[in-house]
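What follows is a set of structures for review.
What follows draws every value from the coordinates through simple rules; no lab data is involved. All values reported here derive from a predicted model rather than from experimental measurement. Cβ atoms are built from the backbone, for glycine too; each structure is taken alone.
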Structure 1
Amino acid sequence: MSHLLVIQPGPATTVQDVGRLGWQHLGVSPAGFADPLLAALGNALVGNPPDAAVLEWTLHGDTLRVVGGPIRVAVAAWADVAVDGAPAPQFRALQLHEGQVLTVGALTKGRHGVLAVAGGVQMPSVLGSRATHVRTGVGGGPLLDGDQLPVPPDPAPHHPALQLPVGRIPPLNHVLRVLLAPQATLFQPTALPALRDHPWLVRAGDRMGTHFSGPPLLLLPNVEPVSEGVVTGALQVPPSAQPIALGPDRQTMGGYAKLAVVISADLRHLAQLRDGDQVRFQVVDHAAARAALLDAQAALHDLLASLRPAHDVLPFESPRLLRLLGYRPDPNSPNR
């Protein structure tokens, strides 16, 4: 089996898939894709099912060397990509060969990016998932220098490289639609207008949760919320009165009151917020949330249908073409 050798890991790269579902009642966090749309696009570009395990990074990608091969990869992210120092496109399948080095730089927008590999990253499955939950160590931890990521033989090595037209890549949204949570009645009457009518600043965030700064969201006097199960996207309000939107690495139980929950269709936008971004919350009803989810599913279907064969051959994709062109990677490159 071929593998990708980690030469220089990003600051927080992990293996993720759809998540470790069905174990929350036993205290196991789901983890999983932060941005399911990017994961689905990356997997489709290399011929994988949408739930195949990928590498997901935060803010900055990794430097990886191909051992074995060929290996077909796709970077679904807004970041600079290079193979042996030569620029390479995002949102396009890339055929890499023995010894070649893939470098993914800093994201120019969003917080997370995805690297998909034909056949999926074959890390061990734990409780039915390859997803990494860093805080507990379930599924492993962040990538480290020298890690080897097993990759199966490419099931379709001669398949034409697929690409997504640049104009079809959906933009990120800084208006998050929310449903009121059952515990909204525990808040003072000023809390909902404060959430709805004011801009909010992203103070800090990671895969566990995004912290917002804005007007205080105050509970009614003498309220003691009970601990209960939580979901991804829940806006829990600690004693600071500043909300935290829970991410895929969230805890399974929480005792802070929840004023609202980000709808499923907007969870990818929540995950892609950066520190310092400004957002607004829009309260919607259940019918609008269902309609938004159906629209998001239809939009993904249209995106996948728009994938087209790339009619060019990049120099680093063909060893024969490399020899004909006399191409040689820079031996002094720090990636070699």
Structure 2
Amino acid sequence: MDIRKIQMSGGSSYIVSLPKKWITRNKIQKNDPVGLIEQEDGTIIITPNTTGDQIQKVWNFEVSAVTDPTFFLRSLIGAYIAGYTSMRIWAHGRLPPFASEKIREFTTMAIGQEVVDETGNEIILKDLLNPAEMPLENTISRMSVIVRKMHEDAVLALKNRDFVLAKNVIARDNDVDRLHWLIGRQTNLILNDINLARKMNAPPDGILNYFLVSRIIERVGDHASRIAHNAIKLGDCNPPEELMEMIEEVNFDSLVIFENSIRSFFDHNLKEANNIINDSLKFEDRCSEINKKALDYKAPVAIPIVAISDSMRRVGDYSSDICENVINYVTGKSENFQK
């Protein structure tokens, strides 16, 4: 830490000198303005960005014929989540055919990414989405709605042996993933850009809480996809009626708890969060009952049913995780403490 003493100027103004290295690195000249941003903990942030414009970061990636296509796609996703505003993909010669294919796949998956320039040996991607135009609350709410509908449709597909609906549920998991990536991207942008944090009214501890919850919701979506996969695995085997009734009942109750956990997250309701955690503990016994009943049947039926039961139990577990995040976050705000 560089410690400097406060000095008096003119009898009424307090001044402090700024480090020369910081001045040089940010190319600040005499009489240039700087912004002062006061934080809740009493610290002051000094920024050369007084316009509030988004910080521009360019990611360069050299691709060749020996580059692994899967690694290349994962790198694009990683750069997107890291918050790069532009991506330059280039090659010494012509770009290999898989590069354009994976870039098209990436732009379909990621929100706001578009190709703005392309030549034989270079492709430029740019982020056309203003992150401040996508409130975090709206994204979390949208994710939870999609995930709930996925679980409802997955069990309906299981009951009606509707393989088309089951495949549709699996496809919708991509919609949840891309919204989770967006929140991951916004998290990195906000943590590195104090002006954006102010525009979105998202303090660092708050944005991290949103990211954790979005990750949990994304995993709940994964389990809806697992239920759909297991519904397909059953093939022509119809689930026994007694098991189907138990699954429908447990699935409905698990989604009620999930929906309540999301509401407690938005409301910062400690008491409700605590009650939901207690309710979620009951799911383990109820899912165990399904598992015991499934063992009365042959393996082609029993194995997918047990997997479906485990996915529903995990919805209860993840709802409990959301509520634990609520308690941890709200308790950290002493003024919001409730007995």
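Match the computed value 1.1 of distance in nm of label points 7 Å out along Cα→Cβ at positions 14 and 142 to one of the structures 1, 2, and report its label. For distance in nm of label points 7 Å out along Cα→Cβ at positions 14 and 142, the value 1.1 is produced by structure 1. When mean count of other Cβ atoms within 10 Å over residues 238-245 is computed across structures 1, 2, the figure 17.5 traces back to 1.
Given that helix-only ellipticity at 222 nm (-39500 (n - 2.57) for each DSSP H run of 4 or more, over all residues; to 500), derived from a single structure, equals -21000, which label among 1, 2 identifies that structure? It was calculated from structure 2. For which of the structures 1, 2 does the calculation of semi-axes √(5λ) of the Cα gyration tensor in Å return 40, 20, 17? Only structure 1 yields this read-out. Taking relative contact order in percent (Cα under 8 Å, 6 or more apart) as the criterion, the top structure among 1, 2 is 1, with the largest value. Looking across 1, 2, the calculation of distance in nm of label points 7 Å out along Cα→Cβ at positions 94 and 278 that yields 3.6 traces back to 1. Sorting 1, 2 by distance in nm of label points 7 Å out along Cα→Cβ at positions 190 and 318 from high to low puts 1 first, with the largest value.
Figure out for me which of the structures 1, 2 the number 15.0 belongs to, where mean count of other Cβ atoms within 10 Å over residues 118-125 was derived from the coordinates.
Going through each structure in turn, the value belongs to 2.
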